[in-house]
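Take a look at the structures listed below.
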Structure P
Amino acid sequence: MGQKVNPIGFRTGITRGWASRWYASKKDFSELLIEDKRIRDFIKKHPSKTQYKNAGIDKIEIERTRDEVKVVLFVARPGLIIGKKGQEIELLQEEIQNLIRRRVNLKIEEISRPELQALLVAEDLCQQLSRRASFRRAMKRVMEQTMDAGAKGIKVQLAGRLGGAEMARREKQSMGSVPLSTLRAKIDYGFAEAKTAQGHIGVQVWINQGMYEGDGNGADAEEGQAPKKPARSFKR
């Protein structure tokens, strides 16, 4: 199961929150879902702002209310999006409002440890592969950086014409523990594609950020456990 199930989809709604939080009727649901996709694609693949690719955007969360659309960007280098005196973020907010024709409230959250975010690690590895770095050396480097940042484990898999080989193949390396079937484990997953002269190389990264603690209700369940003997005995 751990090899076939996407770790994000497997944990969404159980130990991981939803990236889009809103409710809509069956008639409007598909339209708003496509709108969310357009917002994310517009920010990540901005037609004119090339610095957004280097900002390290990990995820984009969207909340909808009756009055506005709240968009939260989790970014490793927020200065590239905010700009001088916040001018760039105001322009981006206006562009998103013109795109979806709704009032938008845009917020930026800084990521303190980008080495622990699987998507950012995958994108960093893609940049190294695009610059023709040795794929084994690049894999080892990003894995050591992630483990030094405090991760419990990491697994990296590359697929494609590695090293310019004639036939595509897969290479996998791992460090530490990555229990993919354990729901209590904080497993972050990221996928990116490196564009090389020989073709695209797919990069998959799994990072074990630790275990969820304090969220369970084990103590309450223990106190409310049914007694082995009935409190009162009844005669027939």
Structure Q
Amino acid sequence: MTLTYDLYWSFRSPYSYLITPRLVALEAQHDVVCNVRPVYPLAVRTPEFFETRDPLWFSYFQTDIHREAEFLGLPFRWPRPDPVYMDRETRTYPKDQPYIHRLTRMGVAATERGKGLAFLNEVSALIWSGSVDNWHEGDHIAEATRRAGLDPAEIATIVDSEAERLHQIIETNQIDQRKAGHYGVPMMAFNDEPFFGQDRYDQFRWRLGQQGLKARV
């Protein structure tokens, strides 16, 4: 029997980027299907979250993301530009965001066409690997979309013409994420059990094995 799980995932989360290659490999090698549920990052949903963080939270975060990327053997650099725009003078996140809403809607559109995980993998690598500057310009996103097995023109048309419908799906994903047991990303939800964080991959994989995960033949 094919196992399925929900993946709550954000384009602004370095940890989402760091777990995605393992999830791609898992699905390629085993009879399991990822139901991709893109969500907006906390900086957009609840920006006040960061206002109350102890300074050690930020310093540890910066240390950990670079260390974890090195441990996993993945290239990593903070994106240029950041997928979520912050006003440097006020240290706040404006409601009008130039990148993240469109990116997240593209993730939903890709998922509806059966290429959600591939799209997350290609686009997150583009944004977070440091392979390019100005990932948002030129044909970088279009080429990543094509590598995921999608038609960039079709995805762009859907995102532009059905923005509100896609936005409502994202809002529903965020509600369902909390119902599933957490608010952070990446989060895998399997059999009513949440696995929050890329560092919970091994436990997630172990639980799948307990429930009969089989290798593809």
Structure R
Amino acid sequence: MKKDTKLKARGASSKTPTHTVRKREQNKEQTRERILKAAMELFRKKGFYKTTTREISQKARIAEGTLFNYFKTKEDLALYFFAKELQERIDWYYQDEYIQQAPLPEKLFAITQHSLDRMAPYEEFIGAVYLRAFQPHSKLNPLSIDVQELRVKVLKFLRDVLAEAEENEDIPPVGDFGAYAVALGYFGILTYWLNDRSEGKENTMALLDRSIHFFQHFLKRGAWTW
């Protein structure tokens, strides 16, 4: 009986570390979320460059040293923001049955519009990150490994969206090249959006609509062959 009691005690204690690790990770993620929320509020009010790490840590109610344990630089914060936004966009798409059943042009328009709408409150921040990405040593540079990881996730998502249209025979098989083409088109729309001064960004929406329908028309005519 004593042996059984000892074994049970050991079994219970062996589960404790797993629970503790899980709880610790949850607390860390909550702290990251709090830091991100504080940072994005400051970026929206003061801009990316004028916001200091001290201000972020004060608003997040943590020590500045603790902030650096989670994010070494403001660029790391930006990468975390884009990773969260990308996952949100993917989750949103797969939870919206109407969009999933819609024709391809409507899908692509909705996905892009949803993304731009979510970024609208942080336009200055997005613009600052966009310019910073051209710096060779920046973590936000398109050639950096961190950005490449996000890009691959985007491409896989777009490839799946296009694959649905292929299965319905709305478009011919386009594979990975189709995903690259759509991603490149989105980058062009984002560039235009950042410089669009029309009311409600209506010029961007008009350009997006024309671009998507041109893409669809181009595919249906059979010009896309590999």
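No lab work stands behind these numbers, since they all come straight from the coordinates. All of these numbers come straight from a predicted model, not from anything done at the bench. Cβ atoms are built from the backbone, for glycine too; each structure is taken alone.
So here's what we get for this one:
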quantity: Read-out distance in nm of label points 7 Å out along Cα→Cβ at positions 137 and 161, computed value 3.1, structure in P, Q, R; calculated: Q
quantity: helix-only ellipticity at 222 nm (-39500 (n - 2.57) for each DSSP H run of 4 or more, over all residues; to 500) derived as -9500 - corresponding label from P, Q, R; calculated: P
